[in-house]
Structure I
Amino acid sequence: MEEQPYINARMRAILVDWLVEVHMRFRLVPDTLYLAIYALDRYLAAATVAREGLQVAGVAALLLASKYEEIYPPEMCDLVYVTDRACAREAILAAERDMLARLEFRLTVPTVYCFLLRYLKAAHADRCIVQLACYISERMLLEARMLRHLPSVAASAAVYLSRRACNRNAWSPTLARYTGYNVAALTPCLRDICEAMRRPCDLRASKRKFGTREFGAVSSLDVDWTV
């Protein structure tokens with residue numbers, strides 16, 4: 001975000017929170033959300049985006065990810081509608097073309113979610129651990145600071161914290177072998193996550209989502225966010 005003269009981390013967080021809501025509205029698969037945020041961040045690292053163009057870039061990223069991950073991606077008219085027509089069809093298509101060019105058409109990437117699924121399977125995680133790890137990972141999409149951590153590290157840290165919160169052994173030799181990380185290697189990321197989770201946040205799309213019965217109401221759990 002340091003390279004962007006017109007937008008900041010707060011503006012990015014607001015956009016990501018809105019994209020989470022749009023993602024829920026269209027009932028898209030989790031892979032789509034994580035790929036969309038990846039594409040958005042890669043684009044912001046490569047191109048200067050004006051404040052008024054940030055939402056357009058976000059919609060273009062979601063469109064790209066949907067085309068890649070979904071059987072039936074959202075229609076363009078529906079994407080324009082959810083922006084209250086603030087983003088024109090032509091602007092979204094232009095941003096999509098520019099984004100693809102700057103990403104060099106590389107959309108096959110390992111996101112946090114890809115690693116998370118593998119690590120949860122290795123841990124034989126129960127529903128509480130799965131849903132809490134998914135909540136932590138999705139909530140961290142808001143945090144620009146998390147971009148300094150590798151996706152595999154962020155996923156490992158989410159599994160560690162969710163296992164600890166659900167009264168399991170936080171880290172095991174099996175997880176250390178599958179992830180390639182010991183607890184010391186995860187500590188900087190764990191600190192960033194816990195600091196973010198302790199801090200009051202008015203962007204609550206993920207908290208509302210994971211507060212429902214469908215997701216085990218894990219965002220309402222009383223979790224010790226300390227390292």
Structure II
Amino acid sequence: MRAQQFKWIPRGEPFHHQENGSAGEFPAILEHLVRQRGLPAGVDLEGYLRPKLKDLADPFLIPDMKLAVERVLAAVDRGDEVCIYGDYDVDGVTSITLMRKILMAYGLNPRYFTPRRGPEGYGLSAAALERCMAEGKKPDLLITVDCGTVSITEVALLRASGIDVVIVDHHEPDLGGRPDCCALVNPKCGSEFTYLCAAGVVFKLGHALLKTRPVDLDLKGLMDLVAVA
């Protein structure tokens with residue numbers, strides 16, 4: 001289709017330059033561009049462009065967040081063996097990286113695992129879990145990121161072998177039931193944060209951990225991983 005067949009319709013009002021116009025320390029053109037992208041009138045521009053953790057929504061509004069925090073901190077206190085199991089796409093890989101950095105700030109040294117796309121498929125497959133268990137020490141806690149919400153059978157097998165499971169995911173839940181895990185942290189299971197990718201949910205878990213037990217962790221400094229995801 002040729003470009004001239006399209007009619008370009010500018011969004012909102014055009015910017016009108018004013019001498020020395022500014023929004024506080026921000027140039028007026030910056031405020032104009034931000035407003036054009038949907039920031040409601042009256043919302044603090046400083047808080048929008050330079051947010052602080054305390055300004056973000058309460059992470060405990062996501063279902064099972066409290067349960068996940070309790071199990072992770074129990075692993076910290078006991079020195080549990082922890083394995084992070086994530087998908088192989090960009091959201092999964094960044095989620096693994098973010099989750100590992102968070103856990104290391106709490107003194108854990110978790111190993112991590114990603115399935116092979118061809119022979120092992122997506123998510124918690126039996127073949128991938130078999131290799132995961134063979135490649136390292138049996139974990140006390142398996143944390144899945146970017147997968148696990150619908151893995152009812154696989155989680156049941158893990159629990160039967162004495163492994164606790166915390167699921168941190170963003171995929172649609174199975175209407176037929178949920179895995180028998182310690183916590184299913186998924187905004188699509190009943191919260192307003194349904195727009196979050198998996199790395200975004202991991203970030204919220206990190207925020208919840210910091211609110212519960214503060215440590216020396218610059219969580220904002222890890223937001224580039226969330227942005228990539």
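Nothing in this text is a laboratory measurement; each read-out follows from the coordinates by a stated rule. This one's a predicted model, so the numbers in the text were calculated from it and none came from an experiment. Cβ atoms are built from the backbone, for glycine too; each structure is taken alone.
Structure data summary
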item: Label whose coordinates, when FRET efficiency 1/(1 + (r/R0)^6) of positions 46 and 110 (r between Cβ atoms, R0 = 41 Å, to 0.05) is calculated, return 0.65 (choices I, II); result: II
item: Read-out distance in nm of label points 7 Å out along Cα→Cβ at positions 38 and 118, computed value 4.0, structure in I, II; result: II
item: Parent structure of the calculated result 0.50, given that FRET efficiency 1/(1 + (r/R0)^6) of positions 94 and 190 (r between Cβ atoms, R0 = 25 Å, to 0.05) is the read-out and I, II the choices; result: II
item: Label whose coordinates, when helix-only ellipticity at 222 nm (-39500 (n - 2.57) for each DSSP H run of 4 or more, over all residues; to 500) is calculated, return -11000 (choices I, II); result: II
item: Highest-scoring label, criterion being mean projected area of the Cα convex hull in nm², among I, II; result: II
